[in-house]
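Enquirer: Please go over the structures that come below.
FYI, it's all coordinate maths here, none of it is from the lab. Because the structure is predicted, anything quoted here is derived from the model rather than measured. Cβ atoms are built from the backbone, for glycine too; each structure is taken alone.
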Structure P
Amino acid sequence: MPPIAHPAQTLLENLDGFRVDIDPGNERADIVLDRPPLNVIRMPQRDQLRLVFEALDEDPRVRVIVLRAVGEHFSSGGDIRGFLEASPEHVSKLAWNIAAPARCSKPVIAANRGFCFGVGFEISLACDFRIASETCRYALPEQKLGQIPGSGGSARLQKMIGIARTKDVVMRSRRISGSEAREWGIVVDCVPDAELEKATDALVAELRGFSPIAQRTAKKLLNDTEDATLSVAIELEGHCYSRLRTSNDFREGVEAFHGKRAPQFKGD
């Protein structure tokens, strides 16, 4: 009987337009878009990005994942011709692939500079945190092509900033600056371009200081209750709180607090 095989084995052998850097010492993995100058995201790359997020989610060396890019632009968006060439079945998977950062149980940070358009904006919206440089310009320009965002962009944006502002961005294909995105609550910070890496490093270090199991629980709870009623969200929060009370990390946190020392969380 032949061994079990999976298409992912070959899909991940030659990454298309990006690379993955893992720093075990800092418990960090960087997914780096690397197709300068505009870091266009092609169709096969979407499948690979999903698989990489799934692999890093299972990698014990990694606590925090950073999505960033080479050069002055994060991404100008997708390969336009690729949409016409792709099969309907493949196109139907676009949103699932780009939602991979949200499904990942670990914290994911998007570091954005320059153009962050189309799918570049959509995959950033699927991350937990976005840091923008002052050069960053966000946009969902699909209306100019006679289309709408197809990878969750309009839906996620509406949850963050409301229907009126989302219509302004989507229906007018309007570009918004990093500073405007901060005012609207899309990004956690907008920094000078030269300080984007420093700000990202600082957030990675901060997130590493918390309990991994508490962070995984908080992320899943917040994702799962985004569309829930208040009473259901409170009920689920209580169940998660109760479960964490039996964790070793919670015991360590309490003991460290009373001992006036830094906790040493292990994630169990």
Structure Q
Amino acid sequence: MQTRLALLSNAGGSGKTTLATHLAYTLGAKGLSVLIIDLDPQGSVSLFCGLDDPEEDQTLSAVLRDDFDGNWPLISLWSDRVKNVQAIRGDLNLVQSQNELVLNARGAYLLADRLQDFPVEHDVIIFDCPATLGALPQIAISASTHLLVPLQVEPKSTSGAGKLLEWFYSTVRQLRLKPEPELLGIVPNQYDQRIAIHRNILEELTPQLEELGINYFTPIRFSSEFKNASARGLPLHAVRPGHSACKDFEPITDAILSAVGAVAHA
């Protein structure tokens, strides 16, 4: 059985695509085959990876159409550096797809159905969800085994995290998902220890998460080098592998590797 990881946030700028692409790269470097599925109508993965605009039949919207025949529109990422990391791109046609999901009797389960009817062989699938709580994140949840929540260390983002988790658990109950996707944890993102509000938010957030029994990872630090690497269509690990921020992803990668092992032996 695959490990399928949904990256979910209800706030823009939380670093979902940065997290998705860096995890895909690090997992690929460890020998796993990884697929990123971009559910963002803005095509965030294409933008981050420096890909050309796709044709309409080469995006996720084609997968969600009634006439999909199992020909997954896969595109390889960083094939000169890692093996077996691929993506399915998003585009504006996903707006129409989202509207059609509401009218489809299996709409909430459509992506899970596609993966069951037309399996892909990847060890890990990462769903890069849009910054909304609606039909597109819902189909990612119904297809997932695990959930990861990137959280920008800003007051607006942290105040919305509770509502996001309420929506997630409500959706799981409504869809009657068995087994329920496991929450791997919260990932504080773009953290700058020089900024007092960042330090204060983490100090307040940590005991709250501990009380709720929710795992949280070491913050991913802010660095302009992420933008410099993205401008080249690459993750930071490929541009500056010795950069200190690269180490911030290791606990998350280890957690996913543990999940892969647990799912494989389930």
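Enquirer: Work out the source of 14 here, i.e. which of P, Q gives that when relative contact order in percent (Cα under 8 Å, 6 or more apart) is computed.
Expert: On the way: P: 14; Q: 27.
Answer by label: P.
Enquirer: Work out the source of 16.5 here, i.e. which of P, Q gives that when mean count of other Cβ atoms within 10 Å over residues 139-146 is computed.
Expert: P
Enquirer: Who wins on mean count of other Cβ atoms within 10 Å over residues 67-74 among P, Q, i.e. which is largest?
Expert: Largest calculated value belongs to P.
Enquirer: Out of P, Q, which one gives -0.44, -0.91 for log10 I(q)/I(0) by the Debye sum over Cα atoms at q = 0.09, 0.13 Å⁻¹ as computed from the coordinates?
Expert: P
Enquirer: Who wins on percent of Cα pairs over 17 Å apart, for residues 115-170 alone among P, Q, i.e. which is largest?
Expert: Q
Enquirer: Something else: When distance in nm of label points 7 Å out along Cα→Cβ at positions 27 and 123 is calculated, the result is 0.9; to which of the structures P, Q does this value belong?
Expert: Comparing all candidates, it corresponds to Q.
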